[in-house]
1. P, Q: which one has distance in nm of label points 7 Å out along Cα→Cβ at positions 52 and 220, as calculated, at 2.2?
2. A value of -15000 was computed for helix-only ellipticity at 222 nm (-39500 (n - 2.57) for each DSSP H run of 4 or more, over all residues; to 500); which of P, Q is the source structure?
3. Computing distance in nm of label points 7 Å out along Cα→Cβ at positions 84 and 100 gives 1.0 for which of P, Q?
4. Can you spot which of P, Q the value 25, 20, 17 was calculated from, given it is semi-axes √(5λ) of the Cα gyration tensor in Å?
Structure P
Amino acid sequence: MPSSSSPTLRIALVGDYSDDIVAHRAIPLALDAAAAVLDIAVEYPWIATDAVSVELLQDVDAVWVVPGSPYRSMDGALLAIRYARENALPFLGTCGGFQHVIVEYARNVLGWADAGHGETDSEGRLVVTPLSCSLVEKTAMVELRSHTLIARAWGTTEIDGEYRCNYGVADDFIARLDGEPLKVTGWDEQGEVRAVELSGHPFFVATLFQHERAALKGHPAPLVQAFLSAAAR
């Protein structure tokens, strides 16, 4: 049992909950397992994307923008990401969360006001575009950049990632990241971007793959544990 003197961490799960989404069933299991290992208490209120507000985000210790796009409110998802980025709040994004990290950074850091997501936008500069090969219900190797948050979480530079997506990062956005705080920290075997981190931030990591699904098989989710550790600090 967690120490009675330890405060309960509040992790905002930003997304539109559906029991039909496998990752949504996995996330509570992954959080509970990580909390047990760390001997901490955790609660994880779900915040629908169309209910996100600064007031709600001010009351949490960390933010996880979860899979399940297209979201009911892209603006809500982007607000949660921007708030975490600008306020040094530990942040995790998976699948749709990863994709919206790209859109948020393009709009609010690079100044690409028309940056959009190919799943929902037909005009503007699409920084998230269809993958050349679908990754719906597929597993593939991911190479991690050494000495990064994500590599330290796993203790290795090669892992298997589970996916359920059809969209990835556009090449012109990747080219623009040279010298930017947002760093590419994970690739597939073809060199396609699969993870990013924000340097200078306590914990800001996003992955296209859904590592939380490991919890459904009774396996640990190392990045979730690292995320909770950052929130506890």
Structure Q
Amino acid sequence: MIKGTLTRRSILGTGIAAAAVLVAPRVYAQAAAPAAPTGPFALPKRAYEAAALEPHIDTMTMDIHYNRHHGAFITALNNIAKDNGVVAQMPVPELLAKLGELPEGIRTMVRNAGGGHANHTMFWEIMGPSAGGAPAGVVAEAITRDLGGFDKFKTDFEAAGLRVFGSGWVFVTVDKDGRLAIVTKPGQDNPLMDRQMVLLGNDVWEHAYYLKYQNRRADYLKTWWNVVNWAKVSERYAAARSGVLKV
């Protein structure tokens, strides 16, 4: 056969290959979510659907963030627990508070996966539909006393979130005396590792906002106040005052 000559068979083969290339991305995009991981750790049940925080947080981000990112932390923790009974037996707050007591070989894995699980569990809890506005009661009083009032607190919290280099979180911690502080953590580190409870926190990893806000982290931080559920934040404040450590 002369090189470059096209036969009916080669044309047909080329057409099928091209069609496969065109179809493949669509098939990949519609791939099913991974099976739910099994073990002592599980995804917490959200009180709202993925679309409930629109337009402030888009449905696709919520779905990917919850099922895939948080789900990956659950899978990792369960895999660690298979070979390390001490991990399976501890509740997450205790696991993180006693991180330095764990075997050195699993410490980093638990730090990342356990911190990610704790951070996201808190994150889903303190958000909700028909939320936003301003806090009331003892939480509002604590914000005024320790953080200079609600408006100053929001400004300082957003600024702290912007200062996080790369991926991390901005938190408000609460101690046993009810005192509040704004702190930032890299990666999936959690204040429970310092035996401090989180009152609320915002995820500034790009996967939390990039589909809707791209590189505009400042817009995401400012819009996020519209989904903060202050009733849940108040429950967390009461738990911290009573000495209960929650994720």
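1. Working through the options, I get structure Q.
2. Going through each structure in turn, the value belongs to Q.
3. Label of the originating structure: P.
4. Of the structures listed, the value fits P.
Every number in this text was worked out from the coordinates using simple rules, so none of it is lab data. Just so we're clear, the structure is a prediction, and the values are computed from it rather than from any experiment. Cβ atoms are built from the backbone, for glycine too; each structure is taken alone.
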